[in-house]
Structure 1
């Protein structure tokens, strides 16, 4: 069976750009606005954001950073603070 043809370069570029964008949001805001456990993979995180966008098409006009943060907060909320008690 012949090997499958690689995806077109523009598709690969778009995927890498999306992954890099999400990774930048994570690097900036993890443990501040959301708390992603160490065992979660990059692919799982991208799936979370992608699925959030698919489930909320009416929100897609909003800034990408807002939608990315919303998806990550829903999936990976930080533990509640105990108020110093």
Structure 2
């Protein structure tokens, strides 16, 4: 199902692309915003289309219901993160 928000951005409740987020050497930036699957609980520092450098504390396992454009290496303790698009 494809939906459209009040800003005209299209998004889906199903994901057609899954990509591991590699924070081993640098921050992960996305040209297309994504949601995240968190495989190991912990803090996640992200940018969203409207916010910068937000630290989400103690994120549990599962899909993070936030659209992100960047995941920071420093400030992120969660692991096994996968970008969902």
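Comparing structures 1, 2 by Rg/Rh (Cα atoms, Kirkwood Rh), for residues 26-65 alone, which one has the largest value?
Across 1, 2, Rg/Rh (Cα atoms, Kirkwood Rh), for residues 26-65 alone peaks for 1.
To test your reading of the models, identify which of 1, 2 gives -18500 for helix-only ellipticity at 222 nm (-39500 (n - 2.57) for each DSSP H run of 4 or more, over all residues; to 500) when calculated.
Structure 1 accounts for this read-out.
Given a computed value of -0.57, -0.63, -0.96, -1.28 for log10 I(q)/I(0) by the Debye sum over Cα atoms at q = 0.14, 0.15, 0.20, 0.25 Å⁻¹, which structure among 1, 2 does it belong to?
Working: 1: -0.57, -0.63, -0.96, -1.28; 2: -0.44, -0.50, -0.88, -1.32.
This value belongs to structure 1.
Where does the value 3.0 come from, among 1, 2, when distance in nm of label points 7 Å out along Cα→Cβ at positions 18 and 50 is the thing being computed?
Of the options listed, only 2 reproduces it.
Every number here is computed from the coordinates shown, using simple stated rules; none is lab data. Treat the numbers as computed from the prediction; the structure is a model and nothing was measured. Cβ atoms are built from the backbone, for glycine too; each structure is taken alone.
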